[in-house]
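Alright, structures below, take your time with them.
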Structure 1
Amino acid sequence: MPVKRRAEIYVSRCTGCGRCVAACPKRLLTLEVAGYHKHALLTGWEKCDGCLACLPACPVRAIS
């Protein structure tokens with residue numbers, strides 16, 4: 001059985017621009033506010049099929 005890939009978000013790099021949220025076809029990404037910092041969060045990661053549509057949408061390469 002092949003290993004299922006999914007997006008990983010580096011919170012320290014994320015600027016909270018929301019481009020990855022708009023790019024996700026399954027709407028599994030949301031923006032979370034933590035204090036004064038906003039960052040992307042993968043919700044329902046078990047539903048992520050690894051399409052990685054969010055990857056090229058991120059201008060600061062906070063997703064791998």
Structure 2
Amino acid sequence: MTDYNELLDRLKTGELESLTVEKEDFLDFRSVLIGREDFKHFRGEAFHHGTTIYKYTEEPSK
């Protein structure tokens with residue numbers, strides 16, 4: 001199983017530029033993401049066939 005918290009931490013620190021989540025992994029990923037205190041800093045951009053690419057932003061979304 002993928003350690004999404006570790007990947008999100010690496011994204012936050014800049015070790016990763018972006019994180020790609022495929023459609024079949026989205027629900028597992030999302031449950032980890034929304035459990036984080038800093039979840040509003042992660043911005044996802046959805047593409048065809050259910051692929052979403054997440055990036056970390058300094059300003060939280062509203």
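No value in this document is a laboratory result; all are computed from the given coordinates. Bear in mind that the values here come from a model prediction, so they are computed numbers and not experimental data.
Suppose relative contact order in percent (Cα under 8 Å, 6 or more apart) works out to 45; of 1, 2, which structure was it derived from?
Considering all the candidates, the number was obtained from 1.
Out of 1, 2, which structure matches -8000 when helix-only ellipticity at 222 nm (-39500 (n - 2.57) for each DSSP H run of 4 or more, over all residues; to 500) is calculated?
Source structure: 2.
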